[in-house]
Structure P
Amino acid sequence: MESGELSKGEQGADECPLWAHSRGNGSGRRHLLEDHLRSVGWWAAKFAEPFGADQIAYWLGLTHDFGKASEIWQRRLLEVEGADEPVGVDHRAAGTRFLVEHLGFDVFAMPVYGHHGGLDHPSVMANFLASPPLEVAHEEQALQRLRARLPELATPSVPVWPACASDPLGGELLTRMLFSALVDADHLDTQVHFGKRREHVAAQVDPAHLLDRFEAGRKDKLREQLRTRGASPVDPLRGEVYEACVAAASLGPGFFKLAAPTGLGKTISSAGFALHHASVQGLRRVVVAVPFISITEQNAEVYRELLGSTPSDPLVLEHHSSVALEGPGSRWQRLAAENWDAPFIVTTTVQLLQSLHDRRPWAMRKLHRLARSVVVLDEIQALPVHLLIPILAMLRQLVEHFGVTVVLASATQPEFWDLAPLRQVRAVDILPDPAGLQRRLRRIRPMRYRWEVSPRPSLEQVATKVAAEPARQVLVVVNTVDHARIVYDALNARRPGMVRHLSTRMCPAHRRDVLADVDATLKRKPVEPLNLVSTQLIEAGVDLDFPVVYRAMSPAESILQAAGRANREGQRPESGLVVIFDPAEQAMPASYGLPVAETRRRFGPMKQPEPDDLGTLADYFRGYYATLPENAMGSQLLAARASWDFPTVTKDFRMIDEDSVPVVVRYHNPQITERPDPIDGWLQQLRRDPARGHIWLRRLQPYTISLPKSQLAKPQVAALLRPVIGDLYEWAGVYDLNIGIVIPAKEENPREQKRP
């Protein structure tokens, strides 16, 4: 008998129960295949209903495990039961072929073909179906068995396709959404069977209920602020911004812009818009995405307070790589993070946008939750320029085909509307007169700009001027880690004990401690002398108020973001001062070249407009984008998406520079925490139990920095790095409580480095 043929005994086993999963749910029961298929079909349809693809998703769910009905798969399941061993028999082919041959799904059958391994290029599936394995007879047997159990297979009806299915990019995104709905439904039903969940999804929270809680929380917060810090001259403008957000929320779904100047309560106002809009339009959830984890944590805490979210009554899901998923309420957080089954989500821009361009099931499982939601993209000036075109195209398709409202929020609004993906798109300005609001704010919060660009001062000279400033509290923002160290050392020599440092050479836990210390010092009376030297990581989402800010020459939006930390509350007797200096030691990120050149063209000591002139800032963005060819903004990724080349899109869509490696450091400040965190114990657990590595990696993340791979090429650095697992290292050298990781000079013997 050929290996693809079936014995008579195998052919006659149609009355036997067919199983989808083995025992393991505590009850000792196996999972009936027809129950699993119907349940996954029902839930997938439920998840796809918001974007009009419920019939399609039902068939994907019903057919995804057809191959499990074959005798060979059923026999193998029983052989490996309890052995923690995979079945090892393909079960994708039968359902994939059924969809293509009986329902005309064609490329839209790819979610079934890839529901374990991920979406692939259509040609891979086509080649697989065109050259069936010898086990094709088992596919026929599986289908024959299932026809007796699933009567709808006798007369399958071709589903109605959404309009976007006929468009290459729209169809590609529809496939992503259907894949997400199928994968989520499959995982949920499997988890319920194995006792990892009590129910498939959380109860839907009424947007109106969320809104009521938010408004009550906001009133309480305003009263508390008035009690603790008193009234601020800026408060009336913050109120205007919020009222404008509430007024605009009644408009229909689409693109919205929130161009609120720095310090006018954008965090709360954007959420207010989102919740009012969701309530009016009947949308399902709010997703707030910000560029940095530190802002994510900060904003999530604000939203939890405003919504009254607690471990026993969870509403706000914080989802990013450093969130700890242990402790009170951790089960809900851990389960909800798998698929964003929560009414209010705070995440990173990287998590959101890379998931939208990924191909793997675990990354894409949550995507269907975006349909008919409000997505707030905060600090959009930080979107990577080399990926602007695919990002904007994806946002437009979410708005046009999936009922999403997108809010682009920033004090320095980029001009995206002349770029190809957003041409002819009308975005609603939430604020009726952003330029007028900026002028009024400047009268309340006066600001002076001083340019020190010719001759170029050295960093030592900058430190001397900062130390001599009449205002004893000064923020200095530079463009590189090395420049931050030079200025810090120079200032610390002049004002020992009065200088703080922030850079990516410090782990997140360390940076949080420094920011908390700086904030407390700035608020203390009488005024205490303080200098903070930072890289550009201070420029987004950090609520600090210095009288004077020094900013190294940078793109115009960075200058304006830094300026937002000067006289932030408008309560200082003197105007805020922003000093833009062009250091003689030239060094800046490679991506700064063109925007800095455009900044020099439009702003400077002999030019009329200041960096906070919004009209000139808009011209700056248009001029900058006009200098870039489309392939420098990622246009080639649209071609890959249009051909449904999911592997290429996943490989090429990279928001984070991958020329770095994660390094665990041993940070502990005894002045803040008496008991050091058990970093050594976590590292040992990670090495000993890599299968549960996600637990230890989450715990270690606040103590992990990204070190450029160029540093690893240095022998004195490589000698201080100890492999942990994968590309994770631990640092065996000095970690300084002031500046973080210390890279030894070339002539030093790294083995002789002593820890402080």
Structure Q
Amino acid sequence: MSTRTNRHLIRWLATAGLIATPGIAAAQGTPAAPSPDVANAPVRDTGEIVVTAQRRSESAQKVPIAITAVGPQQVQQLNLRTIENIQSVTPNLTFNTGYGFAQLFIRGVGSNFTTAGLENAVATYVDGAYLERASGVIFDLLDVGSVQVLKGPQGTLYGRNATGGAILINTADPTDKFKIQGTAEYGRFNHVLTDLVVNVPLTDTLSARFAGRYKRDGAYVYNVATDSKIGKTRSWDVRGKLKWQPADDLTAVLTVEHSNVRTPILPEHQVLDAPYCLACAVVPGARGGSSLGYFQTDLDFIGQPTVKATSANLRIKYNSGMVNVESVTNYRNQKEVARSDQDYSRGDFFAYTAPTGGKTYSQDLTVSTQSGSWWDILMGASYLYDDGYYSLIADGAAFRTVIPGILPTAFNGVKTTSVSAFAELSVSPIRRLKLTAGGRYTYDHKKLDGRTNVAGNLVFAGGSGVLNFGADSSFRSFTPRFVIAYDADILNLYASYSEGFKAGGFTAPAFTTLDPVLPENIKNYEVGAKFVSPDRKLRVNLAAFYYRYSNIQVTIVDVVRSGGGVIRNAAAARGKGVELDSSFQATPWLQIFGGGSYLRARYRKFENASLAGPVDAAGNPVPVGSPNAVGLGSVVEDLSGFPLNRAPKWTGFAGFTMRLPVWNDWRADLSGVVRYSAKFDHVPGAGGPLRLDREPAYTVANLSGSIGPGDDHYRLGFYVDNLFNERYSLGRQTSAPFGAYTAPARPRTYGVRASFSY
């Protein structure tokens, strides 16, 4: 094990030891004894977290699925402002937002891309509705009700594009009591955040809830080319909810939301020098890795896409006692305009502008029974129609001279129609034993409408002469699920087999007719145990899994010949691992929690992978370090045996939440969490023979606290993110012929906050 890895493990273990210190000190009688009010208000309940992982409300400890569930209290205590932060308390979840879209990976299964023709491999649901595209989505946790991370394929209950798992985000519904609460933050790098939530009962059966957030973060990377700083973000989000409950068994909730996000694609830092850095070799004054500091870059501009999204959601629930019916109707319209410097330098070689977006309509219907007998059934159907588009305008010296005055452009429109039906039957032949069998049939149809101009056709399609083209393809899949579960009260055991299906589609942007990308499939075997102590103070969950993954959709970066990434099917992969998470209510005022994972996920067969590597003057591959190397070019490698991207072998986290009396009825809260990740590859093969797209091991710790009266009418607090000032990246990419970049994450940030609640 490397010195760097040892250092991170020591730091992580040391922090975990510090987390346990308050409990040790309490045993020695050091802190003041908690008051009765604090003692009667535990930090959080370790045993009865209600989830909807099986499309019905159940205790998380009873669900035969590996799941991480986070509620609004933990979101606030641990400063988990976005879904990206949820990975700090979730084994085997890796989340980045590079290039303005969500890159979600669970157990090494996920997607580096998002286009109008292909979606993410981790399905995301917001208030019961599937989110078709992750482009531009930051997933701010505004007035959240719960967040659930379901691990492993969820193809039966949560449909297509759930080969890696599913993330369920439920926002808080209106209640029958008046409430107003707000938060204001100010911190390093000119960070500003303001939240406001107002809940108003209108009549005995009607109530409304309004939530809004404005957030701004300043720049933190210095651009030497323009003598300015880059990396600033700005977003605002408003949501209105109306809840109507004319009877105890019938509820309807209407949600309307609009968000506006402006964030840099990535503050790209060139890590190579000449000859591998093209601009360093041919542009006077251009700077590469050895002449740039870690938080410096050398770009002629930094793209800052603006994403606007509007959605409407109608969720109707009927519960007769024995039969539950739920309908979710959803509409979403999203528009994004992105501009990016693709040569990673002040050189004017290659930039692009990409308007993307589309409209999505979906309808889900679920019916389930609660017979109280030896059997129950759950069944449903889903419909989705998406009209998405992806356009590209290529710019820079590499493209302006093809046809003077005409830039290469392309427009891709992809219409997706998806219909599916699913059912599950659960039986209990004997007491405590439950057998479940089910499956989903999915039909997808995708139609591509492509257009390009003459310049685009010459550059990216070799002058084939086809300026208007189209294609359509259909995909069908049946994904079964089988579960054996045994409930022994404090211990629940399960074994399951499940399959997942990620729909095929088309690479976008496309400049000529392409063969469709085939669907990817996964078969997962899992066993697990969930334990809750009789006094409900200790919770321990353990899961072991093995999966077989085929037709994997991977991105091959070739900006010169394709305008970006081309998506192809790799052959196959295998993965296996173990996950553990636990929490312990050490005292009424102290809870400690932690977990970790081991993962071995590798390509079983991935021959002829196209990557970027050293080449000679004739464009032939040469070994790394060869004196004949003149730059980066396209090379081919056999990646069989290489790890899947974003699949660290080890991850671990540990944390605590404390609630202590100060004086009279005042209370002080303190929370912290530290997460360790072993090294992993951002893209297959770490980008090529130079292996520059491999992230070293790193440790990130966050700390937050507050003080105020016990009724929480107002509180003053602080936060510190990246406490150790760790250097790690948001993304890495090697691309021929321009070079390679890393995008540094924010260094240590800190600030103060004030909140009120009435």
Value -2000, calculated as helix-only ellipticity at 222 nm (-39500 (n - 2.57) for each DSSP H run of 4 or more, over all residues; to 500) from one of P, Q, is from structure Q
Computing Cα extents along the principal axes in Å, for residues 497-544 alone for each of P, Q, the value 31, 23, 17 comes from structure P
For structures P, Q, calculate FRET efficiency 1/(1 + (r/R0)^6) of positions 225 and 729 (r between Cβ atoms, R0 = 25 Å, to 0.05) and state which one comes out highest. Q
To test your reading of the models, identify which of P, Q gives 31.8 for mean projected area of the Cα convex hull in nm² when calculated. Q
Where does the value 6.7 come from, among P, Q, when distance in nm of label points 7 Å out along Cα→Cβ at positions 177 and 689 is the thing being computed? Q
Top of P, Q by mean count of other Cβ atoms within 10 Å over residues 449-456, largest first: Q
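Every read-out reported here was derived from the displayed coordinates using simple, explicitly stated rules and does not represent laboratory data. Only a predicted model underlies this, so the values are computations on that prediction, with no experimental measurement involved. Cβ atoms are built from the backbone, for glycine too; each structure is taken alone.
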